[in-house]
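Novice: Structures given as structure tokens follow.
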Structure I
Amino acid sequence: MGDRINTIAENVSKEDKHTADLDQALAVAGLGWYNIKYCLVLALFLIAAIVEPVGYSFVLPAAMCDLEMTSSQRGFIASIPYIGIVITSFPWGYLLDTQGRKKVLVISSLIAGVFGILSGFMPDLISFAACKFLTSLCIACPAAAPYTYIGEILPGKYRDIILSITNAMQIAGSALVPLLAWAILPLDFRIDFGAYIFRPWRLLTMIYALVFIIGALLLCFGPESPKYLVSQGKIDEALEVLRVIYAGNKRKSPEDFPIKRLVAPPDNRKKGSFFSSLKAQSWPLLKPPFLKWMALNGFLMFGIFSVLNGLYMWVPDVLNRVMTGGGSGKTACEVIFDRLNQTTTEDAECVDTIDTVTFVINSVANVCCAVIGIAVSSTVKIIGKKRLLVILFFLIGTFCILINFITQDMVFAVLLSSFPIMGLAIGPVNAYAVEIFPTHLRGMAVGLSMMVGRTGSIVGTNVAGILLNAACEVTFYSFGSLLLLCGFLTFLLPKSQSPQPKNPVKEELSDITKL
């Protein structure tokens with residue numbers, strides 16, 4: 001009898017060593033080429049989601065004569081991507097949490113890419129805007145979902161640094177916008193299709209949209225999020241994904257994965273109709289204890305995107321006016337005011353050319369911001385998420401205000417072109433969301449906070465377009481003050497969690513991985 005009891009105890013002990021929850025299993029699967037490869041693919045979606053709207057800053061000035069756009073129409077068209085994102089962030093967040101990260105991300109990106117390419121063939125402003133609006137309805141998913149997706153295929157201890165590096169890659173990807181514009185817009189070709197003339201700006205529009213399709217095709221070969229599968233009760237499928245990740249990272253057979261059984265967390269969610277399910281996904285985020293974090297994350301995102309996508313949309317236009325304005329010894333706003341007076345007194349024909357110096361400055365600035373971003377991201381574990389956010393908000397906020405006092409063109413260009421660095425703040429804010437919100441609410445939480453952020457893009461784009469001509473100095477004071485306020489509010493974020501072993505099983509797993 002005693003031998004039998006000992007045998008049973010040994011079997012139970014062995015079974016415990018091969019049983020783990022998802023976070024422990026991800027730690028055993030480790031970090032390697034397989035999940036890094038798909039982190040790069042997911043970063044491509046984020047790059048596509050930034051290239052599409054930021055590309056308007058070059059496409060619209062080059063298209064304004066062909067599409068007969070006024071300044072007010074141009075400001076509205078530039079805000080279309082963000083309007084679509086705000087409208088659809090809620091349903092995309094719901095679909096991500098109920099239908100799967102991979103499937104929804106692939107479908108939304110394919111649709112966005114197709115309509116983006118079609119917009120390059122549209123003959124007039126209305127049809128162009130219609131295609132761009134249909135594209136915008138699908139951007140919310142690739143603009144937000146990859147942050148959640150990446151966090152769910154990585155071990156906990158690597159999430160912060162990988163999400164920050166992903167942010168830096170997004171900034172690096174945004175450097176494609178001026179580089180592609182510089183390569184394509186100066187081309188001198190005109191193909192007459194009867195209803196319209198195919199010019200370089202149309203080709204540039206299509207190339208920007210192509211990034212969505214490339215990302216979607218690559219992700220078709222990738223894994224579904226194991227955390228999503230576990231949240232849906234698909235434990236065996238999640239374990240199979242973990243085996244594949246382990247095999248790809250360790251260059252071993254999937255059968256060598258030491259975890260043989262996953263412990264599923266309790267699922268207290270109730271099944272019901274579409275609307276009851278939708279309510280279950282969103283209502284918990286709008287009441288304590290999550291409401292205060294949703295409000296804080298949303299406001300920080302609002303501040304980030306109001307500058308990153310709002311004010312920055314006008315940077316090429318402002319640079320073009322100031323650098324070619326011949327306003328030596330004057331501030332940027334004084335040069336803009338002088339040129340505005342000249343255009344209102346002279347009956348000049350439509351000009352849709354962009355000076356070479358604008359391409360050069362934007363390209364160099366974006367590449368430099370990307371290098372800075374990668375360097376900063378590699379030290380995020382040392383700096384810390386909260387400290388990084390505080391530095392970014394106060395630094396760029398101060399730069400905004402200083403623009404009103406700078407009279408040297410190149411110093412002005414450096415300060416104005418530093419705005420893409422604000423993109424480094426998106427990853428830390430979303431990393432806090434990954435820590436704060438439970439798995440089954442995480443996609444919705446990130447989607448809604450990004451939705452509020454995109455509202456900042458809409459407000460920033462239109463407000464900057466109006467104020468730059470009407471009250472230029474107020475523009476930079478307003479945006480700078482908003483970022484400084486966000487910097488102070490960042491101190492309210494919770495202390496960052498650092499994953500630590502909570503039971504002896506993790507200690508046993510660390511020993512297993514060494515075998």
Structure II
Amino acid sequence: MSTHEVTNQAPPLVGHDISTHPALIEGLHREGAGWAEAEVRQLGALGNSEQWQEAGRLANDHPPVLRTHDRYGHRVDEVEYLPQYHDLMRTAVEHGLHAAPWADDRPGAHVARAAKVVSWGVADAGHLCPISMTYAVVPALRTTPELAAAYEPLLTNREYDRELRAPLTKRGLIAGMSMTEKQGGSDVRANTTRAVVSADGSYRLTGHKWFTSAPMSDLFLTLAQTPTGLSCFLVPRVLPDGSRNAFYLQRLKDKLGNKSNASSEVEYQDAVGWLVGEEGRGVPTIIEMVNMTRLDCALMAAGGMRIGTAQAVHHATHRHAFGKALIDQPAMANVLADLAIDSEAATTVVMRIAGAVDRAARGDEAEKAFRRVALSVTKYWLCKRLASHTVEALECLGGNGYIEDSGMPRLYREAPLVSIWEGSGNVAALDTLRAMGKEPDAIEAFFAELALAGGLDSRYDDALAMVQKQFSDLDDLQFRARRIVEQMAMLLQGSLLLRTGAPAVADAFVASRLGGDWGVAYGTLPAGTDTAAILDRARIQG
């Protein structure tokens with residue numbers, strides 16, 4: 001029918017690599033993992049292909065279902081997923097997005113993995129939760145060499161084995177984390193789950209966990225109280241003799257987003273676990289896992305910003321209004337360039353931190369110290385910024401962006417999660433201040449990094465001096481925590497962009513984020529900003 005002719009609509013974006021931004025590839029090479037470029041690009045194209053976009057859609061439209069009992073009344077505690085979810089998991093594991101870098105001797109292995117997480121994340125965010133936890137469990141397990149020797153080869157193996165069996169009889173393992181309880185949340189020292197040592201050296205755990213994501217994982221790191229204090233334990237779903245552990249699923253959480261991933265409440269009733277690290281040192285032990293999952297929160301935030309920017313730029317390139325393509329309208333160009341600046345700054349900083357993680361894993365103490373503060377401030381700021389970025393990107397599509405078919409509502413629902421996961425904004429900000437007080441080498445390493453851009457831009461120099469002055473006044477430091485950490489995060493991004501980024505992006509970032517010449521909303525870049533150069537980098541490549 002002529003009245004239903006479709007005109008002035010953007011063509012489908014499926015089939016284009018929207019996640020592999022120039023800043024990602026530049027960071028990949030700069031941080032020593034240029035050898036992985038072909039696979040990173042392959043994953044970017046694969047993740048946005050029709051096949052994998054449909055798999056992600058189905059996995060979110062049909063969330064996992066809990067089956068506590070079989071038809072005869074036997075307790076089974078199984079979570080039922082669509083086949084597409086397992087396909088997503090298998091692909092991620094085969095490409096080494098899980099724990100594979102810990103078994104890879106090549107310099108830059110962790111950097112390559114970071115870039116692949118950003119590229120592949122365009123398909124679905126939910127399945128990346130167990131992928132992230134599997135990556136993060138290895139450094140915590142290494143505090144107990146006998147456990148690491150047994151489980152690490154299977155955690156790093158690139159084979160996805162979804163069968164329910166004793167972990168050491170499988171071809172590959174997925175790991176999870178089970179920390180928080182309803183009375184404490186982030187305050188894990190308020191946990192009430194108890195662990196009692198047995199004659200064979202194992203422990204029996206009893207308690208209720210409020211959030212256990214990916215409950216079909218093979219094993220979990222969990223926290224429980226012992227007579228000497230909070231301790232960390234490895235709890236498998238199936239025991240070595242093949243019997244089920246006393247690990248019971250109570251319900252799945254009905255979440256805002258992240259629908260493809262099951263998050264559950266779990267009860268331990270004399271569940272068997274093995275001590276990880278020293279008894280009474282549970283928090284320092286599991287913090288090694290938390291640090292790595294915080295890295296992935298930042299990676300997912302950077303990936304989400306790139307997806308939102310790509311969708312907005314694509315729509316504005318093909319949609320016309322008032323005689324011009326939207327992207328050629330000055331007001332819209334200002335908004336799109338502003339989104340692109342945050343996206344590029346986010347990508348640049350996460351690749352730098354991935355490089356620090358890689359070098360720290362190989363024994364570089366200076367990079368380990370830098371990572372300690374840089375990761376906290378970056379996790380705080382990027383994960384906080386993602387939500388407002390996603391809202392603005394959705395608005396660029398107008399009513400089309402508010403419709404489920406566009407994919408933008410799913411992106412919008414995912415955005416708040418990374419800010420909550422592994423410590424909400426306050427936890428991340430206060431953790432940064434705690435590091436400053438207890439680890440002076442970490443704050444020194446952080447400001448040494450910022451000093452590398454000194455003299456490149458007077459606006460940057462002024463902003464750096466202002467932040468350093470903040471630490472001379474210790475009154476109300478907790479009250480000012482967010483403000484200080486936000487400024488530190490933007491200075492780190494500004495430093496990297498000035499030293500390594502595209503000149504137009506660096507100039508606009510410093511002017512609008514550090515120089516004070518900006519408004520509150522996106523699209524308030526100062527006059528004279530080279531929006532054309534910024535948007536050239538933001539366009540879909542290839």
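We did not get these values from a lab; they are worked out from the coordinates using the rules stated. Since the model is a prediction, treat every value here as computed from it, not as a measurement. Cβ atoms are built from the backbone, for glycine too; each structure is taken alone.
Novice: Looking at structures I, II, which one was distance in nm of label points 7 Å out along Cα→Cβ at positions 189 and 461 calculated from, given that it came out as 2.8? List each step's numbers first, then the result.
Specialist: Details: I: 2.8; II: 4.4.
Corresponding structure: I.
Novice: If helix-only ellipticity at 222 nm (-39500 (n - 2.57) for each DSSP H run of 4 or more, over all residues; to 500) is calculated from each of I, II, which structure is the one that comes out at -23000?
Specialist: Values: I: -23000; II: -16000.
The read-out comes from structure I.
Novice: Where is relative contact order in percent (Cα under 8 Å, 6 or more apart) largest, in which of I, II?
Specialist: On the way: I: 27; II: 15.
Checked I, II; max of relative contact order in percent (Cα under 8 Å, 6 or more apart) sits with I.
Novice: One of I, II was used to compute FRET efficiency 1/(1 + (r/R0)^6) of positions 45 and 429 (r between Cβ atoms, R0 = 41 Å, to 0.05), and the answer was 1.00. Which one was it?
Specialist: Working: I: 1.00; II: 0.65.
Matching structure: I.
Novice: Where does the value 24.4 come from, among I, II, when mean count of other Cβ atoms within 10 Å over residues 165-172 is the thing being computed?
Specialist: Numbers: I: 24.4; II: 16.1.
Checking each candidate, the match is I.
Novice: Here's another thing I want to ask about it. Given 16.3 as the derived value for mean projected area of the Cα convex hull in nm², for residues 77-308 alone, which of the supplied structures I, II does it correspond to?
Specialist: Values: I: 16.3; II: 12.1.
It was calculated from structure I.
Novice: Still on this structure, please answer the following. Identify the structure, out of I, II, from whose coordinates Cα extents along the principal axes in Å, for residues 37-84 alone was calculated to give 51, 21, 11. Intermediate values should be presented prior to the final figure.
Specialist: Numbers: I: 44, 21, 11; II: 51, 21, 11.
It must be structure II, since only it matches.
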